[in-house]
Structure I
């Protein structure tokens with residue numbers, strides 16, 4: 001078993017996985033402390049990236065996973081990626097040890113992929129890299145809570161706008177959510193967690209104070225928690241999509257349960273559109289057209 005000790009945790013590599021345990025010290029990123037530990041199957045590792053760094057920055061080892069296995073992929077602003085459990089850094093004087101372990105890990109991952117024969121489910125890997133619900137992320141604007149089936153945004157923080165304080169909260173079923181997105185704070189711009197719903201399009205130019213699909217973070221407070229929340233929602237949403245996908249059936253053999261679920265999703269979307277219309281985020285024409293389109297699917 002190979003072992004590599006870094007600034008914020010330890011990687012142990014055995015015949016099956018990279019087993020990661022994070023430290024709990026004051027300087028450890030909040031996201032990693034929430035995770036505590038996780039394991040990445042070697043067969044899910046697509047590439048091992050090693051950077052020698054320099055005396056000031058030290059070395060870094062980054063795991064890149066097969067498609068669908070990294071719940072943090074695509075989150076954030078290009079060029080400003082957030083914290084990820086798939087990155088380990090360490091002091092310059094341990095560079096040779098880190099490079100040796102990275103090479104061994106790369107070889108082991110390549111062999112594991114060749115012999116796995118599709119045995120690794122990327123969705124299961126993604127869920128292993130996030131927290132288990134229920135989970136709550138708090139910012140200066142309020143809280144985001146995910147219980148495994150619903151996401152609740154509640155605006156009760158000191159930085160909440162009067163419009164959001166009046167609205168108090170919004171709830172979204174996991175089946176309604178198309179994607180959770182995360183944007184880090186940049187300069188004086190707030191960071192945010194955004195919940196995108198299926199069939200509902202809201203302009204990102206909408207005033208943040210009146211955007212009831214977002215929870216803002218200010219500075220470092222709550223930023224990593226909302227990143228972890230977005231990754232957790234997306235990992236569970238992907239699993240739900242696969243679980244609810246129709247299986248092969250005889251021609252003409254419709255599912256009453258599936259039709260009922262589809263209708264429920266459509267009505268939930270219409271309710272959300274009505275809320276956006278009432279709040280002035282959709283015009284009368286946009287609301288009427290989208291409502292007619294959704295009702296036509298029933």
Structure II
């Protein structure tokens with residue numbers, strides 16, 4: 001009994017370790033002592049006021065079938081746990097911690113990696129101690145799990161080199177931010193000759209890196225423009241109101257169905273990215289659309305860009 005009581009009040013990671021039954025320890029990621037001010041509770045005194053709520057979450061993961069290669073897109077991000085909590089706190093005002101814990105667990109189990117989720121939630125301001133609930137949910141006991149995470153549909157904006165250098169760039173970004181839509185900026189290479197290789201895969205990488213160099217030029221023009229090169233980074237940026245500047249090498253080279261276009265056709269490459277993220281809108285400023293793509297994007301001159309955005 002003493003051990004059981006000690007385990008009950010330990011961090012959920014200790015309970016996870018104690019519940020191992022197959023002799024094959026699982027990998028875990030955890031969130032400890034995450035405190036949020038939130039309105040929650042069934043009592044009248046809890047309505048119209050916020051209180052501190054503490055979250056501790058442990059996620060047991062299925063073994064990764066391939067080497068990680070230090071690749072953030074192959075793991076479950078810590079941000080996914082925080083986003084699950086934030087999303088459920090934002091969806092409804094809840095009376096019960098039990099309901100909140102259940103929703104967080106199911107949202108995490110909708111991801112491909114988790115096998116089991118431990119969620120402990122405690123109210124810190126309702127008494128002299130912490131009042132809380134802890135649940136455990138497993139993938140094999142929850143039935144089919146459907147992800148409830150809303151998918152953002154960004155605006156993908158291709159900027160020509162003239163657009164990157166335009167004094168109107170901050171005003172365009174202001175207009176996009178006013179619309180509160182996620183924004184991914186795409187660019188082509190700078191107007192400078194790139195190194196040449198007779199080996200096609202080598203030239204492809206050179207051309208992709210030339211685009212990435214220009215992405216950093218754009219980032220230097222406005223601090224709101226943050227260079228991103230993984231899907232995880234872009235997803236996070238879209239959910240947190242950060243403007244991404246796409247550095248294409250990783251997504252293009254790792255894609256299961258890579259783009260058929262050459263990186264030298266930077267506008268067409270940006271249209272491929274728009275398709276990958278199911279963009280709500282794609283706008284090309286200061287460049288022409290590839291033939292046959294007029295139905296996929298809008299092209300506009302620099303002097304009319306502000307009106308279109």
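Values in this text are rule-based calculations from the coordinates and carry no lab data. Keep in mind it's a predicted model, so treat the numbers as computed, not measured. Cβ atoms are built from the backbone, for glycine too; each structure is taken alone.
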Of the structures I, II, the one that 21.1 was derived from, the read-out being mean projected area of the Cα convex hull in nm²: II
Test item: distance in nm of label points 7 Å out along Cα→Cβ at positions 161 and 265 calculated as 2.1, pick one of I, II: II
Just checking, which of I, II has the largest value of mean count of other Cβ atoms within 10 Å over residues 193-200? I
